[in-house]
1. Comparing distance in nm of label points 7 Å out along Cα→Cβ at positions 9 and 49 across 1, 2, which is largest?
2. Given a value of -3000 for helix-only ellipticity at 222 nm (-39500 (n - 2.57) for each DSSP H run of 4 or more, over all residues; to 500), calculated from one of 1, 2, which structure does it belong to?
3. Suppose you compute Kirkwood radius over Cα pairs in Å for every structure in 1, 2: which one lands on 15.3?
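Throughout, read-outs are computed from the coordinates displayed, never taken from laboratory work. The structure displayed is predicted, hence computed values, not measured ones. Cβ atoms are built from the backbone, for glycine too; each structure is taken alone.
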Structure 1
Amino acid sequence: MEKEIEKKICDVHKEIYGNGDSSKSMVSRIARLETTIKVLTSISISQFFLLVSIAMKVFMGE
C-alpha cells in the first residue's frame, strides 16, 4: 500500500514538474496554452474591428 502511494506521488510530481524537463511540465504547458489563446483572441478581435470598419465605410459611403 505504501509503495502504491509513493508511486502515485511520484507520478503526480512528474506530471506537474516534468521530471527535470521544464518544457514537459504542467506549468509550461498551461502557459503555452494561455499564450496561444491570447494570440488567437487578439487576432479575432482585431479582425472583428476591421470588418466593422469596412462595413461602416461601405454603408456610410466614406
Structure 2
Amino acid sequence: MGNLKFNIDDTCVKCGACAEDCPVQCITEGKTRFIIGKGCIGCGDCYSICPVGAVKMYKREAPKK
C-alpha cells in the first residue's frame, strides 16, 4: 500500500472513468458520486484519469506507535 490515499469529492459527475481504470476494482458507484473502498492501493490511477478533478490526494498518516 502506498503512502497516499484518495477521496472522491462532490464535484464527481459519475462518469465512471475512475472505476473502470482502478487496477484493484475498489471504486464503486454511490448515490451522488463514486466511492473509493478500503482495498485502495494508492496507485493514483483514479486521480490521473478523472476528467473533472474530483479525486483528491492526501498523504496517509503514519501509524501511531
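1. 1
2. It traces back to 2.
3. Values: 1: 15.3; 2: 11.9.
Among 1, 2, the structure yielding 15.3 for Kirkwood radius over Cα pairs in Å is 1.
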